[in-house]
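Derivation of every value follows stated rules applied to the coordinates shown; laboratory data play no part. The structure displayed is predicted, hence computed values, not measured ones. Cβ atoms are built from the backbone, for glycine too; each structure is taken alone.
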Structure P
Amino acid sequence: MKKILLIKTSSLGDVIHALPAVTDLKAVVPDAHIDWVVEESLLPIVRLHPGVSECMPVAMRRWRRAWWRRPVREEISAGRRRLRAQTYDAIIDAQGLIKSALIARAARGVRHGLDFHSAREPLAPFYHHTYRIPWDLHAVERTRLLFARAIGYAVPPKLDYGIHASARTFPWLAVDSYAVLLHASSGDYKLWRESDWKSLGDALNGAGIACVLPAGTAKERERSARIAGNLQTAIVPPSLSLEELTGLLGGAKVVIGVDTGLTHLAAALAAPTIGIYNATDPAATGIYGCPRAINLGGIGQTPTVQQVISALRELGI
């Protein structure tokens, strides 16, 4: 049995992009034991994949804010002891950042990572083996290729994220057919105009589809409320956990979102998904390898409402 340690701690989209590499490895080496180091907030996603044997949470963001406090230092020490409790046949740093390289260095085993030309930071001294992975590949394929070269196999032709989620019932969701509109993102430059969301919502309502507009921060909730207030059938749900959001996406008739991790999650769950891009390149980090998903737009190419409506028809919505 090969024991593999995967280090991909964040963000949500990056973690989702690493899932197919786990599916590949399990297809080639069925008895592989794969442990995954991931930020504690993203554990629910990693746990969805049946090929992951053990999830090892870290809290780099939380630790960074209070590293000098005794409980935090004890937590870090406990995590390090857990990493060193066994020796791995391969430690694969798929993050390619100093924080992930330090985690790899703390573990026991042969370390693999990106070479000087393939990572955003010069980390080659942290690894026993490094690999040149072309930047012009999609992020999903970069991770798949890194795994294949580290373990020694050809990338399988079939791409499979390996995760599924059943629809969940919610007391606040009293409709049978709904679309999830993911209008929020980490950067305002990725947003779509509120007037466009309203026009799209009108079209969905006209087809008998309610609109659900989840939000995390207070600012996002205000935006959800503004958009929903202009629609006939729209719901702004209460704050939802990542597990609850996964169930919401899994039961949606369609998910339409800007460049954000939840849009990638919806597509990976095989929900019909439309990605809206206006400031980032979907060829590099857009929805990828999902048969019921469509990317629209690109850098400086904001999609129109009509283009999104046409994509809905293409998906049979």
Structure Q
Amino acid sequence: MKISVLISTYNRRSALARTLEAVLTQAYPLEKLEIVVLDDFGTDGTYEELGGKTPELLSRGLRGFRAMRNERNRGIAYGRMRLSESAAPDSEALLYLDDDVYLEKNTIGGLVRCLEEKPGCALVGPRLVYAAAPEKTAHCANYVGRWSGRYSELDSSSETECDWLNSSCFLARRKAIGGVRHAEDFYTAHEEVDFCLQLKNSGYSVIYSPGVRALHDLPLSTACRRERLYYLYRNKLLIFKRNFPAARMITASLITCLLGLPLYLLESLRYNKGVNTKELKLVFRAVLDGLSGRSGKI
């Protein structure tokens, strides 16, 4: 199976170098892999460095390597859309990979086997563990409440069908994702939920394969990233608009606002050890924008 490995990067030159090396040392035949890297208008010289590495990377046996650069910072959601459109026409599957995810030697081969054994599977992802604590799961199988819209997860010990997987690393069947509308205006957060739910709504399955692993270079702290608060809250409401029938969309939105919003505000008070007026206004703005359907970067 020919695969395009698609990596969006932003100011993580050293992490990206490790990510690329992990791809190049896969047990999977390199002549079946191409790598496409998109620099999201970073300032650390990543794009310039990649341009000089092309001959070296191709000499390792890859069937293709390309580096691209956005004309301005567009976010990971747009990046994945542009990378998808830039994949080689003959690629049968697309491996979406973050610039801080390090594949184990058999990661790609394990994901490919799952796709080949399950014709109805459109997308498969590995057990993503913390790079600093490989015994601890960072991302596993995820679910969306049918009426509540609430997220839940299950770190199953065997292959299991789920609603969505973290897009830090997953392999998608090319012909299955042809009709997917990328949520490029999400900027960041929840774009993988939207991607997977579209596949599920089209009749395909999404599979979590915990026997396959990759390492994600994340901090062990589970504290919410404050710079993503707006997108985390707004985009979840946009998920309902894009993927739920009217009755479920209304119900999930109401539950999120009536039950979720107070929890969001309490989390803000707890994190900031008091009232952070600017942050609270941002949370309310996120909810209002989500309900009205506003998207894009702020």
**Prompt:** Computing Kirkwood radius over Cα pairs in Å gives 19.8 for which of P, Q?
**Reply:** Q
**Asked** Suppose you compute distance in nm of label points 7 Å out along Cα→Cβ at positions 109 and 261 for every structure in P, Q: which one lands on 5.3?
**Response** Q
**Fill in**
Comparing P, Q on percent of Cα pairs over 20 Å apart, for residues 61-228 alone, the highest sits with P
**Asked** Just checking, which of P, Q has the largest value of mean count of other Cβ atoms within 10 Å over residues 125-132?
**Response** Q
**Request:** For the read-out distance in nm of label points 7 Å out along Cα→Cβ at positions 157 and 277, a value of 2.6 was computed from one structure; give its label from P, Q.
**Result:** P
**Item:** Answer label among P, Q for the case where mean count of other Cβ atoms within 10 Å over residues 77-84, calculated from the coordinates, equals 22.5
**Value:** Q
**Request:** For distance in nm of label points 7 Å out along Cα→Cβ at positions 205 and 237, find whichever of P, Q sits highest and give me its label.
**Result:** Q
**Request:** Tell me which of P, Q gives 15 when you compute relative contact order in percent (Cα under 8 Å, 6 or more apart).
**Result:** P
